[in-house]
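Participant: Below are structures written as structure tokens.
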Structure P
Amino acid sequence: MRIAIQGEPGSFSHEAALKARPEATILPCSLSAEVFAAVRTGSADAAVIPIENSLAGSVLEHYDLLLAHDVAVESEWLLRIRHNLIGVPGTSLERIRQAYSHPVALAQCRRFFVEHPEIEAAAFYDTAGSVKQLMELREASVAAIASSQAASHYGGEILLAGIEDNVENYTRFFLIRTRAAVEAEVHPDKVSLAFAVENRPGSLVQVLQVFAGMETNITRLESRPVPGRPWEYVFYADYQLAEPRTAYVVLEMLPKYCSMVRELGRYRAATGV
């Protein structure tokens, strides 16, 4: 399987893709839009995208892209995010004066920088990309913060492992494919969908009452603005599925209260890390 990811080889998305499909060929893309385009055009069989981090929250761009393309979620899983200080082989922690990484990764390692005030945090476009740059420059006073996968891929040396502030740091990933190619889950227990409601009192409450009436639990609900239509919003929801038929009933009932409903995927909820 050819799986597209956003980011350089060695990124957390790369690690997540190999966790899902160890035999896959990974196709790195610079932008998330390119990832979805690769699936749409068939140059990739699937894509692995981060959708939510337990500390940083949602990857909002990916929700927008899920709605904009004819793709669906086939499966989800969790990846423990472990940040490591990586240097060129032969250097030491004492020599490091600057550490590059993605701004989110830097923000998740604040305690490390407080404990090492001599090291300056420097933002970079990608965690794995910062290791790639490090190994090209070969500067002993510069480090990168990224995954062990990135260190292994580019030949960097882990100077200090597990420097993240919070060990309960997980990212939820989706495996997406074109709707026609998605392999239907036999026993799904979770659904992701998008819907829009009319701008009138009580419309959102009526939608939520549909779920309450089906005795299903909404595990996540988030709104996003509709591009080009100020003050209009799309809601993204995840809900638990007690039995498969519930999803069909929900899809039948929601259009009574919604101007748009689109199911994004039925799948098994991630159970481990």
Structure Q
Amino acid sequence: MSKHSEKAPLPLPESFNLPLTGVESHAHLDGKHFADDLEVVLERARKTGVARIGQIFMSSALWEENKSRFLPHDEFFFLLGIHPTEAELLTDEEYEKLRHILKTESRMKAVGEIGLDYYWKDCPRETQRTAFVRLLHLAGELDLPVAIHSRDATEDTIAILTAEGFKDHPLVWHCFGGDAALAERILELGWHISIPGPVTFPANQALRDALRQIPADRLMIETDCPYLAPMPYRGKRNEPAYLAFTIQAMAEARGEDPADLWTACGVTALKLFRLPQLAHCAI
């Protein structure tokens, strides 16, 4: 082969022939990364077997600004919260706006993502903790599941959740990147774990080891798009269709059939988020 030959094209996610039973539990499709081709992205997701998509909105303003793009698509369900690095946005006025939206929009299925992020220094930790507690109270008041963001803040996150009575509350630890010991702690507290694309990265053996001990009825899958694209698309814009590559790595680590695990993770997400079955989907 000539050194000038073109590289082989990357595999297409739809080539795995997964059933229409997958649930993308955590996506950010409302930003600039998808401003020009959202419809194409959604069609590619459907062809890949993604039946439902959990779209995250990180403020009441972002919901109001973007909801018209998403409401016509029945595959979407919604989560609404304040990212911990923007915790200062949670004014009393914003809290009441979030409360109204979560209470009145039937497709709002969880409070999230919320939590703590000590990696970035943009927002004081005390401000983050105060906002986190307030939003947990909102989830408790409205009896909604919670999607947790925790980066470099595991101990404080777990301490606040347990102090606020969230043991055994419907909760998913979003974008899990920990080891088997952390997975065991999360499971013992009655919570769920969602696996992102980095499980495909060669260096993440500890994550693949942790994955093997998570029961299927506590296991979900996500992109956190547009970030964290799996191999072989690492470094490119992530999108829901690329869950196909993540599930292959997950199934290989667990010694399971990818299609079976794909469906099992989908069923788990349906139950956690209390989603109705769609007529055109297999779950």
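Computed from the coordinates by the stated procedures, all read-outs in this text should not be read as laboratory data. What you see is a predicted model; the values in this text were computed from it and never measured. Cβ atoms are built from the backbone, for glycine too; each structure is taken alone.
Participant: Of structures P, Q, which gives 1.03 when Rg/Rh (Cα atoms, Kirkwood Rh) is computed from the coordinates?
Facilitator: P
Participant: Which structure, out of P, Q, was helix-only ellipticity at 222 nm (-39500 (n - 2.57) for each DSSP H run of 4 or more, over all residues; to 500) calculated from, if the result is -11500?
Facilitator: It traces back to Q.
Participant: Work out distance in nm of label points 7 Å out along Cα→Cβ at positions 154 and 202 for each of structures P, Q, then name the structure with the largest result.
Facilitator: Top value of distance in nm of label points 7 Å out along Cα→Cβ at positions 154 and 202, among P, Q, belongs to structure P.
Participant: Let me ask something else about it. On distance in nm of label points 7 Å out along Cα→Cβ at positions 34 and 250, which of the structures labelled P, Q is highest?
Facilitator: P
Participant: Of the structures P, Q, report the one carrying the highest value of mean count of other Cβ atoms within 10 Å over residues 10-17.
Facilitator: Of structures P, Q, the maximum of mean count of other Cβ atoms within 10 Å over residues 10-17 occurs in P.
Participant: Let me ask something additional. Match the computed value 1.9 of distance in nm of label points 7 Å out along Cα→Cβ at positions 130 and 146 to one of the structures P, Q, and report its label.
Facilitator: Derived from Q, not from the others.
Participant: Comparing P, Q, where is distance in nm of label points 7 Å out along Cα→Cβ at positions 50 and 82 highest?
Facilitator: Q
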